[in-house]
Structure I
Amino acid sequence: MKTTKKWETLNSKLVYEDPWIRLKLDSILGPNNQKSNYSVVELKGGIGVVALTSENKIIIVGQYRYAPNVYSWEIPKGALQSFDDKTAPVEVAQKELKEETGITAKKWDSLTMVHTLMGSSNDKVFLFLARNLKKGMPHPDKTEDITVKKVTIDEFYTMVRKQEITDSTSITAVALAEKLLKNE
């Protein structure tokens, strides 16, 4: 039988910090009382929105992503404002959807919260389904160059199979939204 013993942090040292990430080096006491070091990337957390049109199409956004060096198609997403942000995730989702696409929604469903990189990060992303959409003017950040398009769920999954969509939060959110819609 596997142990469920929680690891103990003996010491924690902040190695790097900027407005987006923190890097800690923790001295830990792990399973079987093994002492070792563990690097942890702390992120502010974020949101992802499956915006579903009245024609049952999903709004996706395309933009260049520096870290993986790819042009990425994904659901509208964004980060919380700070590491200790107390804003309700749905409020952040509403703001990001409007900012990136110009769209507002009357109906919001929480899908779940996911950890994106459990082996090295504390990142939490809250996923939502937005419906009863109203179009408006987008206002992306200065650093964002975003293309917005609508796709069917089948087209979305075709893009996943072709590796045109590789973002795990987008894939998870669409699968959960599809399941929710089928059960309504």
Structure II
Amino acid sequence: MFPWPSFISYVLIITYTPGPNNIMSMNNAKNVGFRKGFPFILGIFTGTFIIMNLCLLFSVFLYSAVPKIQFPMKLLGAAYMAYLILKTLIPSKNHEARHSSGKYIAGALLQLVNPKLMLYGMTTMSSFILPHYSNPPVLILFSFLLSVVGFSSLVCWSLFGSLFSMLFSKHGRVLNIIMALLLLYCIIALFL
């Protein structure tokens, strides 16, 4: 049975917490406005969908080439989530992002050098999706779903960037503890 609660928790935590895409979208909207910055968000969406499918292909290749890779990939996914717990509980003080041009191509190309997205794609595909599904259209649908959830977070960060900044600065510690506990739940659910 597919672990929907832990999958949804993991996806929402990863996509809505600060990362290169969210910070760049927020800063871009502050600098050029939401409407002028929207092509940048669409570029990120396109790049994310491409990276998700590349992560999917790589994970499928690993599963077919080395059938016993599932458990080590779960361990790797759990280790990455444990790392995220530490990063959540001990946040970096430097969340400033460089100003982007607001262009579609800039958003798409940003994904080629986004390690958070690549680790997220590999972890999600190998730990949650591939153990339960192998039908190519379903797998591509999951890639699209993950991209759409990421797109929704970008729109939220762009529209409500200053509100999120106030919320995180005011209640950051409590929010970080809640997110860390949800990530811990995701790790435990991987092995149930």
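I have 18.0 for Kirkwood radius over Cα pairs in Å, calculated from one of the structures I, II. Which structure is it? Only structure I yields this read-out.
Source structure of the calculated read-out (distance in nm of label points 7 Å out along Cα→Cβ at positions 16 and 128, 3.2) within I, II: I. A value of 1.8 for distance in nm of label points 7 Å out along Cα→Cβ at positions 8 and 120, calculated from one of I, II, originates in structure II. The value -6500 for helix-only ellipticity at 222 nm (-39500 (n - 2.57) for each DSSP H run of 4 or more, over all residues; to 500) was derived from one model only; which of I, II is it? Structure I accounts for this read-out.
Among the shown structures I, II, from which was the value 2.4 of distance in nm of label points 7 Å out along Cα→Cβ at positions 24 and 72 calculated? Computed on structure I.
As an exercise: distance in nm of label points 7 Å out along Cα→Cβ at positions 32 and 112, calculated from one structure in I, II, equals 1.8. Which structure is it? Derived from the structure labelled II. Each of I, II could give relative contact order in percent (Cα under 8 Å, 6 or more apart), but the derived value 22 comes from I.
Across the set I, II, distance in nm of label points 7 Å out along Cα→Cβ at positions 160 and 176 reaches its highest value in structure II.
Every read-out reported here was derived from the displayed coordinates using simple, explicitly stated rules and does not represent laboratory data. Predicted model, so just to flag it, every value in this text is computed and none were measured. Cβ atoms are built from the backbone, for glycine too; each structure is taken alone.
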